[in-house]
Structure 1
Amino acid sequence: MTAAIYATRANLKTLVVAGTVAGGQLMITTDVENYPGFPNGILGPELMELWRKQAERFKASFVDDDASRVDLKRSPLTVWVSTDAYEARTVIAATGANAKYLGLPNEERLKGRGVSACATCDGMFFKGLDVAVVGGGDTAMEEALYLSRLCKTVTVIHRRNAFRASKIMQDRLFATPNVEVIWDHVVEDVIGEKKVEGIVIRNVKSGATQRLKVQGLFIAIGHTPATDIFKGQLEVDPRGYIITRSTEEFRTATNLPGVFAAGDVHDHRYRQAVTAAGFGCMAALGGERWLQKTPR
């Protein structure tokens, strides 16, 4: 949406292929309290609606369907939505990434009500409470350490008896007094009617189950970037994130001329609404400059 706002204000004819389910991860976020300009917070879907209205105000066009395939290797660049082909001189890939979840019976129902995949997004809602974190990589360590500064207790649950996280991150975690680790366990279910009240965990060796009383469950087992449609065309890293080539002039350029990337589709570190918006701005400005420098 930010890329569309900047592109239209630069007087570029702009089309947004918004998808059948628009808005990305903000659509499953309840209260957004860390986006500048909203001192009382704002609902994720409401923020996305405001962004869209702003883009529409500057005459951005929208197709509320999913792109089915792309051809970004030849000019004009082409994006298909079903059988309809849309041609452009520049394309911004801003398809985002989806957090991996556990697939538990009550997990989907309690998302935004105590189940989260982003501690920096939602941690403040659990100040002084007991929470659990699932995972064993650097992301899980980062989430647990961040939450330890806000929450009463943090319990890290890992299915193995050793973390795969870097040693320095593990050392920091083990040195944090209000963090406990439960090894060789997986989460079986989430308990709660209107909000998380606890979780059921199972010992993978003995099969024994127990309940933990927590008010929050943070899933930190990674993200899946939405880059399948670009495979074989845009260069991606081993995890599937688009690789950007930062130059003095083009900070969000990809390996293909005229194609830029913005947001979680390439940014696997910050994953915040405000950073995604910043990348959208950079991608749009980069696209505008590329068009100015590239003859038709």
Structure 2
Amino acid sequence: MSDSFVFFLIQVLNGVQEGLLLFLVASGLTLIFGILRVINLAHGSFYMLGAYLAYALTQLTGNLFFAILLAVPLAIVFGLALEALLFRPLYARDHLYQVLLTYGLILVLEETRSLVFGDDVHGVDVPHFLDFSIHLTGALSYPAYRLGISAMCLIIAGGLWLLIQKTRLGMAIRAGASNREMVQSLGIDIAWVYRAVFALGVALAAFAGMIAAPVASVFPGMGNQILIISFVVVVIGGIGSIKGAFLGSLLIGLADTFGQVFAPQLAGMTVYVLMAAVLLWRPAGLFGGRAAR
């Protein structure tokens, strides 16, 4: 294989890996937005929370894998507590209240992060069994951990599809997204569905932060960056659509990667040009109106 082809292949792998990681964050956001009807500006902070949990627990256990096993249940418990204490009263409120509360939550979580961890940039070690590179040509190689990230994201994406399409909870989620009054009339506890969806959204965003920590480092404000792009994914894919979030994330990951390589001076515009093009073609997004599919 020529160096130019291998270089192109590496960029494709980078774009897919970025897109799949973004999907984990955006899928939770689109579920919360599409089903609970809550505009959650603090969703990026859950990504940051996962990264800092990974950092702290890796320091404690000495291994990222064990840190994730401990951190995911903590993220789920945090999501359940947050839903019960802050988000549940917002379901019947105007979107302005949701925006104000979730923006306030960003400030609280950022200040808490600063008090506990400080404002330095932290690194997380790659697990030993993935701490190597795959040789491609004489001068080019690809980190095995990045392939591991893509594999983990694909497994989670497959599991999420099975959950939504093949389980009783998924049926309730899809029905609740379409007509919550009908779901309640059938005797399904819609409050329990909301709790499950919110905890799942928090866990997905936190898990993304955990596995991204060795690649992207752990630093203040990291959640704000991914929040904006996640909203772009939701808009491109269609509100409430898991399939749309998956396809939109891949498109953005590839567009952002190739934009930085081939047109670095325009890299900041690439994803927004893509969003504008999609919305001109399909104003409701790629899968708009097909909630939780």
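What follows draws every value from the coordinates through simple rules; no lab data is involved. Keep in mind the model is a prediction, meaning the values are calculated, not measured. Cβ atoms are built from the backbone, for glycine too; each structure is taken alone.
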Q) Ranked by percent of Cα pairs over 18 Å apart, for residues 98-257 alone, which of 1, 2 sits at the highest value? A) 2
Q: For the read-out relative contact order in percent (Cα under 8 Å, 6 or more apart), a value of 20 was computed from one structure; give its label from 1, 2.
A: 1
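Taking Cα extents along the principal axes in Å from the coordinates of each of 1, 2, which one would give 66, 38, 37? Kindly include the intermediate steps, with their values, before the conclusion.
Details: 1: 66, 38, 37; 2: 65, 48, 36.
Computing Cα extents along the principal axes in Å on every structure in 1, 2 gives 66, 38, 37 only for 1.
Thinking of 1, 2, which structure, once distance in nm of label points 7 Å out along Cα→Cβ at positions 82 and 202 is computed, gives back 0.6? Intermediate results must be reported in sequence, preceding the final value.
Values: 1: 4.2; 2: 0.6.
Going label by label, the one that fits is 2.
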Q: Work out the source of -6500 here, i.e. which of 1, 2 gives that when helix-only ellipticity at 222 nm (-39500 (n - 2.57) for each DSSP H run of 4 or more, over all residues; to 500) is computed.
A: 1
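In terms of distance in nm of label points 7 Å out along Cα→Cβ at positions 42 and 234, which of structures 1, 2 is highest? Provide the component values of the computation, followed by the final result.
Numbers: 1: 2.5; 2: 1.5.
Structure 1 gives the largest value of distance in nm of label points 7 Å out along Cα→Cβ at positions 42 and 234 among 1, 2.
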